[in-house]
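Just below sit the structures, each encoded as structure tokens.
We did not get these values from a lab; they are worked out from the coordinates using the rules stated. Given the structure is predicted, the values throughout are model-derived calculations rather than measurements. Cβ atoms are built from the backbone, for glycine too; each structure is taken alone.
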Structure I
Amino acid sequence: MLREPGYPEADFQRVWQQRVKQLEIPPTEPVQLAAETLNRHLTPYAPGDAFYPNKREEQLVLLKAVTLDEVKRFHDQYYGANYGEFAAVGPVDPAAVRKDLAEILGNWNTAMAYKPPAPSPKKVAPIDIKIETPDKANAQFVAGLTFAMSDGDPDQAAMMLASYMFGGSITSRVSDRIRNREGLSYGANAGIGIPARGSSASLNASISLNPVNGPKVEASFVDELQKTVKDGFTGQEVNAAKKAYLEQRAVGRASDTALASLLVNHEDLGRTMKWDDDLEKKIAAMTADQVNAAFRRHIDPAALSIVKAGDFKAAKVYQ
């Protein structure tokens with residue numbers, strides 16, 4: 001089916017109409033509205049760029065123009081296995097797997113050269129936007145900023161550990177303060193993303209809440225970020241986080257599915273499992289001073305952009 005699709009006209013029309021109808025319905029959910037607004041702000045690429053986040057109305061115009069003949073041409077031009085990766089985990093016979101792969105995919109090639117995109121961060125002015133979503137019981141708070149960092153950066157291990165301590169677990173600073181201690185949210189998390197390609201790294205946070213708690217959630221998150229930059233993580237925090245985070249990574253490799261996915265990703269990037277071993281040794285050797293210095297180098301609270309969506313009018317906040 002993947003190599004030689006039948007392209008039934010009825011199936012194309014059904015999928016096409018479903019997608020069109022989805023885009024024709026204006027979004028009203030706080031989670032979606034907040035996330036889309038923040039993403040568009042932090043990725044200000046020009047229309048036509050592969051990273052340009054099309055608005056729904058723009059997606060609708062593009063989708064309505066798509067024909068089945070264009071779908072066929074796209075498949076014929078781009079699809080092929082010569083730039084692919086494959087991994088199998090479990091009691092398999094490698095020779096038999098290679099034989100089957102050669103028969104199924106061996107001569108399925110594309111002439112189109114594969115070049116993975118590698119975006120760089122775009123400098124944007126911080127925003128603080130409120131979106132009203134009438135009659136919605138829950139609200140959403142999202143925040144983010146971008147900074148330059150690539151996979152393999154000298155500060156990567158420190159920033160991965162900082163990400164875990166700041167918002168990556170139920171006991172992290174963001175979750176513990178806003179959800180556990182202050183009881184202001186249903187769920188609160190934050191994390192730092194470092195791309196395998198390119199240098200567009202980011203800090204992002206997502207918090208679900210009752211609209212009435214919006215101002216308190218915003219104040220607590222901003223305060224916690226500023227305190228973390230100013231005062232840093234403690235030595236006790238770092239030591240406990242190293243143990244928990246390294247155990248989490250090991251557990252993440254325990255299932256066949258997760259390990260197969262990891263192996264495919266490593267093949268794509270030209271790595272072996274030694275890359276993980278080296279990274280985890282760096283994490284294990286981290287000190288609080290190293291983590292704090294890296295966090296301060298890359299995270300600027302003044303650059304933080306905030307978007308909140310909810311029925312704040314009914315809650316009588318943010319007026």
Structure II
Amino acid sequence: MNPSFQKITEVLLNIQILNLSWNNIGAKGAKYLSSNNTWTNLQTLDLSSNKIGDKGAEYLSSNKTWTNLQSLSLSQNKIGEKGAEYLSNNQTWTNLQALDLSSNNIGDKGAEYLSNNKTWTNLQSLSLSQNKIGDKGAEYLSNNQIWTNLQTLGFAENNIGDKGVEFLSNNQIWTHLLTLNLSKNNINEKGAENLSNNKAWSNLQTLDLSSNNIGDRGAEWTHLRILNLPRNRISEKGAQFLSNYRTWINLQTLDLSFNSIENKGAEYLGNNPTWVQLQTLGLSDNKIGEAGAGYLNNRTWTILQALDLSSNSIWDKGVECLSSNLIYKH
């Protein structure tokens with residue numbers, strides 16, 4: 001054997017991270033990868049943005065060597081419900097912690113297959129954004145009793161509505177959940193109320209509900225640090241709900257951009273005495289005027305670092321209030 005080839009082989013034997021994203025790897029390439037029996041130390045495999053498909057997923061799931069695999073990225077690979085079934089049948093990846101299947105065509109049936117997996121007991125992060133998952137798929141996933149270590153769950157840009165959110169909120173085993181992304185779905189005020197009824201996600205820190213039709217509801221998530229609610233048709237009434245809620249003592253980022261908060265809503269927010277940890281407040285495009293700018297001089301927000309008031313109706317007087325730390329007087 002050529003000495004230089006032997007040297008390369010020895011190096012590849014120790015490979016732990018393999019990134020093949022944004023190539024033209026199809027099912028045949030996945031077959032070649034899956035036939036490998038020497039990468040026993042492989043921990044991270046990134047095959048996102050290729051053309052793996054269902055057949056490629058079948059080949060990958062048949063691999064028996066990658067027992068130390070911790071992170072698998074298969075986003076944007078034209079994987080459908082059949083591919084999800086193949087992946088869910090894998091019994092080798094017992095150490096898998098992160099699985100990214102975003103931007104595929106998993107659908108409700110594929111979600112059901114994934115939820116039946118009994119092997120990924122160490123799974124901490126699951127991304128299923130942009131997969132045409134609806135209420136039924138959310139129900140299937142919420143019934144999973146194995147992913148007790150789940151910390152991050154991504155459902156952005158699916159078809160989940162209020163009923164699907166109800167199913168998710170009924171889950172009682174994701175007690176370690178830190179981040180939940182439900183942006184760009186079909187969630188209304190009832191869905192937000194359903195979410196707020198969940199008491200198991202007491203460690204939740206980041207909740208993204210942007211681009212839905214929510215309004216607002218409170219929830220007993222005392223560790224919540226990031227709350228994203230842009231593009232939700234939130235009016236001054238929604239701002240009042242938020243400001244009256246006293247549980248989010250650790251809130252650091254609140255994004256309410258592209259709503260209809262207006263001056264009265266700004267006044268409600270400015271009266272909140274609880275958000276002493278608030279560092280970033282997004283209120284762009286909210287029809288806030290002179291008075292609203294003055295109301296936002298909240299004396300509780302002593303560590304506020306970023307305030308976005310772009311695309312509102314603030315004139316000279318509003319700027320004077322802000323720059324002089326003045327509270328607007330009627």
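Computed quantities for the displayed model
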| read-out | value |
| --- | --- |
| With FRET efficiency 1/(1 + (r/R0)^6) of positions 20 and 84 (r between Cβ atoms, R0 = 30 Å, to 0.05) derived as 0.90, matching label from I, II | II |
| Structure (I, II) behind the derived value -8500 of helix-only ellipticity at 222 nm (-39500 (n - 2.57) for each DSSP H run of 4 or more, over all residues; to 500) | II |
| Test item: Cα extents along the principal axes in Å calculated as 85, 45, 29, pick one of I, II | II |
| Test item: P(r) over Cα pairs in 5 Å bins from 0, in percent, for residues 180-235 alone calculated as 4, 15, 21, 21, 18, 12, 6, 3, 0, pick one of I, II | I |
| Origin of the derived value 4.3 (distance in nm of label points 7 Å out along Cα→Cβ at positions 124 and 260; candidates I, II) | II |
| Among I, II, which structure scores highest (criterion: relative contact order in percent (Cα under 8 Å, 6 or more apart)) | I |
| Parent structure of the calculated result 1.7, given that distance in nm of label points 7 Å out along Cα→Cβ at positions 44 and 148 is the read-out and I, II the choices | I |
